[in-house]
Structure 1
Amino acid sequence: MIILAADDQPIVLKSLTHILNEVGFVVHGSNNGQSAIDIFNDKNPDLVIMDIHMPIMTGFEVIDYIRNVKKSKIPIIIMSGIKDDATILKAFNLGADDYIEKPMGLNQVVLRIKKLLKLPADFGKSLV
């Protein structure tokens, strides 16, 4: 299973990529919205994890591209430090399937990914 993870904070992207690789996912990382779109088009991921505030294009613009230009129904998880209701509602209205507030527990992220992808609980390696 291929995951596109996009976040402009290198430590977040590195941690997320490491844990998802450990579980058994193939992760392609991006640190800006435009490269996230390029990776989406090139790698055809099974799921996208997206931050909202990123350089070049925002996470909102990337969601809009995936949903309205590509007409993709791929699961999208927003992972952001923004906690206000208006931002969360905008993400869902644009087509996000889940919203995880930073800081987040990596085990929680893995569980939510498995749920969205309808994977068995015992998929991949255990984190505990």
Structure 2
Amino acid sequence: MVLVNFAHPLTEEQLHQLEALTGRKVERVIAIDAQIDPQEPLAQQVVRMVDQVGFTAEEWQTLPLLIVLPSLNYSAGVLLAELHGRMGYFPSIVRLRPVAGVIPPRFEVAEVINLQAVRDAARARRSRI
């Protein structure tokens, strides 16, 4: 699978954790700088970030992708909308968590969240309301 990382670099240990959780090999990591200029419109900056990935329209729709979201909540929200538009579905994302009791701080992979499954489950709940 291809990991598109819009956050801090991942360690080899974190990549191994991802492979163990997903049962798939991380074939490639694409690191994208997600820093934004707060004085400029955000949506345009996110489009430029996603364009830097370099995928064709077909690749966005067919490659096995895993996304590490940027930490800034506004960027993450706009990024998900942009990715959904290009992919046709919500991507799976990586959630990291701090390792307890270690100095200096370290992070481990907490889970991989299938956002499309979350969306589909929410859609089913909508019909019951």
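Bear in mind these aren't lab numbers, they're just calculated from the coordinates by the rules spelled out. Worth saying up front: this structure is predicted, and the values here are computed from it rather than measured.
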- Item | Entry that produces 28, 15, 14 once Cα extents along the principal axes in Å, for residues 58-97 alone is calculated, selected from 1, 2 | 1
- Structure (1, 2) behind the derived value -12000 of helix-only ellipticity at 222 nm (-39500 (n - 2.57) for each DSSP H run of 4 or more, over all residues; to 500): 1
- Message: Looking just at mean projected area of the Cα convex hull in nm², which of the labels 1, 2 belongs to the structure with the highest value?
- Response: 2
